[in-house]
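*Asks:* Down below are the structures I want you to see.
FYI, it's all coordinate maths here, none of it is from the lab. It should be emphasised that the depicted structure is a prediction, and the values quoted were computed from it without experimental measurement.
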Structure I
């Protein structure tokens, strides 16, 4: 099967966990978009009713509105029943690197407020150790950005300022910049996360640790469902 088919299979399977009346976090990315379309389809035929979505990016908000998915905000509903989101890399402990699409801040806010965080990926995103397959995105303020670059390099990273598709500077929905940091294999993600959390000017980073309930993986042999309590 092609990667696109695996992504679609994973995204659509995750929507089976969405029930009528739920507040649903709507993730950003090329796999989560399939879940968005499936939610919209189920709402149209009234398999689902009274579902409200909380988008994790302005792009997802626009997509959800175009599909007719009713939306709400975290200020109105600070506790989310289930979120379906993607990931760039997943280790055996179901820890993640996220942020390839630039929505890591809102994605982490939503994840921390969610009762059941479901990650949907194709099998290429599975990794024995975080950092092998994907650099770590770090969202920083423009003020002091070069200082953050020096700090991240001192931790052992090769640092690249992210640029947009048109070659101009990339900006997040919050107007910040992203530094993509290649640490190589991250042997102690908890320690690295603590170092990054303690640095002024770093708004957020793409290490999502201990936040995932389920991972739905599209593979050539079919769907795999990984659960945290099985680890």
Structure II
């Protein structure tokens, strides 16, 4: 299975840090955010990676190279100007192949085990579903959540939630069928959320609730908090 790491965003809320450094290369716990993802993907046996970029993208290519130092094979999708999430994925489809592939936002930190997606890929390919999303508890900056999870299905948000339903936040980690993006013209900008909601209404998206550590690194403060948390954990491990 292949995976794509989304790294094309400008990171406006992270300025001035992102004026000279692309957001995925900002460091926490002694390494760039994107490297945490690469290492976890490789540990799960997912070594064929695609990374898109736009803002200061050459820095990403220079920092990561061909991926061999991490045990990965990295190809790059240079958008020039960021195409938003779905547009960026559609632009890179020729690098991602015909089978289901994983996608992870480059500006989040998560201890999710990507092996779970590898195990689900065959089931997704054999089903009528077009995606599988990883959801997390709602953070303070998104208390209303994004999607409703009922069992292992993502469903349109009902007026009254059932006992096994909850509205959770999309982690930025998912598994997708290439066909989901087939109608997006290559090179056009397109957001992901409307595409997902259209398929949720048709009952074609599954999901799971990840209960581990997840952080959306949307501000310098959140980056600093994550850095301190990871360093404290590392120091505790060496004690």
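*Asks:* Compute relative contact order in percent (Cα under 8 Å, 6 or more apart) for each of I, II and report the one that scores greatest.
*Replies:* II
*Asks:* Please state which of the structures I, II yields 1.00 when Rg/Rh (Cα atoms, Kirkwood Rh), for residues 51-146 alone is computed from it.
*Replies:* I
*Asks:* Comparing volume of the Cα convex hull per residue in Å³, for residues 27-74 alone across I, II, which structure shows the greatest value?
*Replies:* Structure II gives the largest value of volume of the Cα convex hull per residue in Å³, for residues 27-74 alone among I, II.
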